[in-house]
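What follows is calculated from the coordinates using simple rules that are stated; it is not laboratory data. All figures in this text were calculated on a predicted structure; none of them were measured in a lab. Cβ atoms are built from the backbone, for glycine too; each structure is taken alone.
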Structure 1
Amino acid sequence: MKTHKNIALVAHDNRKKDLMEWVRWNVETLIPHHLICTGTTGRLIEETIHEQLLKTGKETTIHISKLKSGPLGGDQQMGAFIADGKVDFMIFFWDPMMPQPHDVDVKALLRIAVLYNIPTACNRSTADFMISSPLMNEAYERTIKDFSDYLNRDIS
């Protein structure tokens with residue numbers, strides 16, 4: 001991980017308001033980084049950041065990549081970004097009280113984040129701890145398990 005992070009931001013519909021509030025609160029910290037968002041969340045984050053910048057009178061370039069909406073493949077795209085080393089950490093405000101039509105995609109995304117040792121926050125408290133960590137603005141070398149034994153296993 002370099003000093004400037006690639007931050008995945010994802011939220012289920014019932015948690016988008018919470019994530020926008022969190023983004024508003026942390027806009028100054030987020031601006032220098034590259035944000036990678038699933039579809040609707042990305043649009044809302046872009047609008048939220050622009051509103052905050054207008055209030056402060058700051059003119060800044062925001063680096064946001066918007067993927068497809070989660071249920072339309074965005075969760076899987078995000079998982080591919082993680083597997084390809086294009087995500088440094090993920091903030092995913094998911095809704096534990098509402099079944100999602102794409103629950104299997106959500107589970108796969110969380111699984112791939114753990115597999116590749118990506119710091120992941122699933123609630124505001126954890127997101128606050130992550131973004132306020134001294135490691136947020138430092139280079140960091142995360143450990144990734146060596147899967148060569150698995151890849152070279154005998155399948156007979």
Structure 2
Amino acid sequence: MYSKEQASQLRQTFWTTFGQYIAPQPSAEGLKINWVNYKTGIKYLNFRMQAENRSASIGIEISHPDAGIQELFFEQFKELRLVLADALNEDWEWVLHTNDEYGKTISRIYTQINGVSIFNRDDWPTLISFFKPRIIALDEFWDTAKYSFDALK
């Protein structure tokens with residue numbers, strides 16, 4: 001078992017390692033990008049990668065405080081569901097109005113893997129192989145889809 005400080009250090013080291021590994025990859029627009037802290041350009045709309053003790057997930061998170069507006073974002077993604085699935089080459093889970101770890105209502109479109117741990121360095125290649133193609137695919141999707149969300153900014 002790790003202390004809070006050790007766990008925090010391991011998380012930071014993993015994300016730094018992942019960031020360095022993926023840094024040479026340009027965005028869909030051919031630009032340098034901070035993949036770990038991906039910016040969609042829309043408040044309350046994030047591409048989130050999470051790695052924990054027993055699982056890892058990547059997804060689109062809608063966290064607008066107004067549940068109705070959150071649902072509008074979610075519906076707009078549903079309109080683009082086939083485009084998203086085509087970019088990802090896989091189907092993801094779609095959850096309207098769930099709670100995050102802080103009890104805040106969010107909506108998520110995500111996928112996850114189980115049986116991996118950010119605290120086990122032997123799992124890091126698996127985690128990187130899980131995150132890298134999916135965040136790149138999300139970026140490619142977002143490069144064309146972001147204009148569909150202009151009215152919701």
Structure 3
Amino acid sequence: MSLEKTLVILKPSAVQRGLIGEITTRFERKGLRLAGMKMMQLTDELLNEHYAHLADKPFFARVKKSMMASPVIACCYEGVDAVQVVRSMTGATNGRAAVPGTIRGDYCVSNQENIVHTSDSPENAIIEVNRFFKPEELFEYKLNALPFLHYAEEMQ
């Protein structure tokens with residue numbers, strides 16, 4: 001187990017539907033520490049970099065258009081195995097296939113308008129957090145509830 005940071009982007013579909021509080025509350029109640037959060041309008045340049053692995057796909061232009069439809073909320077969460085925890089909470093990419101109880105299972109029915117983006121590996125989380133946040137936009141502070149979330153050996 002390891003303490004790690006991960007990126008969560010609340011997509012325009014979450015912002016437009018007023019789900020920001022609902023979703024951030026779920027991550028906080030799970031025990032993840034919010035290290036950074038900001039509202040931003042994504043640019044073509046940033047999306048070309050972020051979704052470079054999709055550039056040759058026929059749906060790439062649609063993904064970019066969807067992600068630029070309104071501002072997004074970029075979040076950095078930290079916790080023990082944060083990437084895996086966030087991915088489990090988020091559910092399957094296609095909201096119609098996502099299990100009830102997951103964020104997508106509870107809040108969406110689309111493959112495209114699927115509420116959140118999350119980092120898919122600890123390695124990509126480091127890259128993505130650095131892409132969306134400057135070092136001074138991330139905060140280190142003691143989460144007073146930590147001893148009630150983990151035993152000491154879990155955080156080593």
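Tell me which of 1, 2, 3 gives 0.90 when you compute FRET efficiency 1/(1 + (r/R0)^6) of positions 13 and 61 (r between Cβ atoms, R0 = 25 Å, to 0.05). The correct label is 3. Comparing distance in nm of label points 7 Å out along Cα→Cβ at positions 37 and 141 across structures 1, 2, 3, the highest figure is found for 1.
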